[in-house]
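Heads up, there are several structures right after this.
Only the coordinates and a few stated rules stand behind these numbers; no lab work does. Only a predicted model underlies this, so the values are computations on that prediction, with no experimental measurement involved. Cβ atoms are built from the backbone, for glycine too; each structure is taken alone.
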Structure P
Amino acid sequence: MPLGKLIRTERIIVVYRKTNSNVLGETVKEISVDKIPLDDLKTIVKPNEDDPLLYDGYMLREADLNKLNTFLENKIEPDHGKFEYALECYGIYENG
C-alpha cells in the first residue's frame, strides 16, 4: 500500500542496547528532539553532503549528547558502555 501525503517529520534520539556485533540492539528509549531548531541540530550533527535536512540516521557521540542536553528538559546521561545513541528522522503520513 502506498504511503499517504507526508504530514510532517519527527526527529528523535533512539537509545539502543549495545550488542557484541555491528548490529544495533533493541530500542530502549526514544527521546523527541523536535523542539530543537534544525539549524541548531545541524551545528551539533554535521549532515552528510546529500542530506541537508538530517533525514539519514546519525550515530551520536558523548560530546554530541552533551550539546543536545543543553536543549532538553530531561537530560540524557550517556552510558556508551551499555547503549548506543542515534539521531533518526521519521515521516508521519496521512492514511492513504
Structure Q
Amino acid sequence: MTDIEVINGDLYVIFNKNESDVLVSYRLSNGAEIDFFEDTLVQLILPNFEAQLGRGPLADVPIEYVSAQLIDCEITLVIKILNDEMNIKIGAESLRHKL
C-alpha cells in the first residue's frame, strides 16, 4: 500500500516502507528526490509541495494516492486532495544518466 505524508511542507509518497538507513537517493534537476533500497523504489519526495500548491497547510487534509508511472523520463503522479484529482508531472531526465 502506498502512503502519502506531508512533512514540513514536503510531499512524501512512500511506496515501500523501509527502516534501513542505507538508501540510495537521487535528486532530480527539478529538486524532487527519489529514494531506493537495493533495486526497490522506496519513496518520492516533492520539496515545497505545500507552498507550490498554494492551498495552505495540508497536514490535516486527506490526501490519497491514485497512481504513478514513469514514461519517457517523465513521472506522472496522480493524487486526490479533498477528492479533487491532480496529475503531477515530474521531469526525470536527469535520472537517466545515474541509472
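Quick check on the output: 7.6 is mean projected area of the Cα convex hull in nm², derived from one of P, Q. Which one produced it?
Attributed to the structure labelled P.
State the single structure among P, Q that was used to calculate relative contact order in percent (Cα under 8 Å, 6 or more apart), giving 23.
The value was obtained from structure Q.
Going by mean count of other Cβ atoms within 10 Å over residues 5-12, which of structures P, Q comes out largest?
Structure Q comes out on top.
From P, Q, which structure was helix-only ellipticity at 222 nm (-39500 (n - 2.57) for each DSSP H run of 4 or more, over all residues; to 500) = -4000 calculated on?
It must be structure P, since only it matches.
State the single structure among P, Q that was used to calculate log10 I(q)/I(0) by the Debye sum over Cα atoms at q = 0.15, 0.20, 0.23, 0.30 Å⁻¹, for residues 13-52 alone, giving -0.36, -0.59, -0.74, -1.03.
Of the structures listed, the value fits Q.
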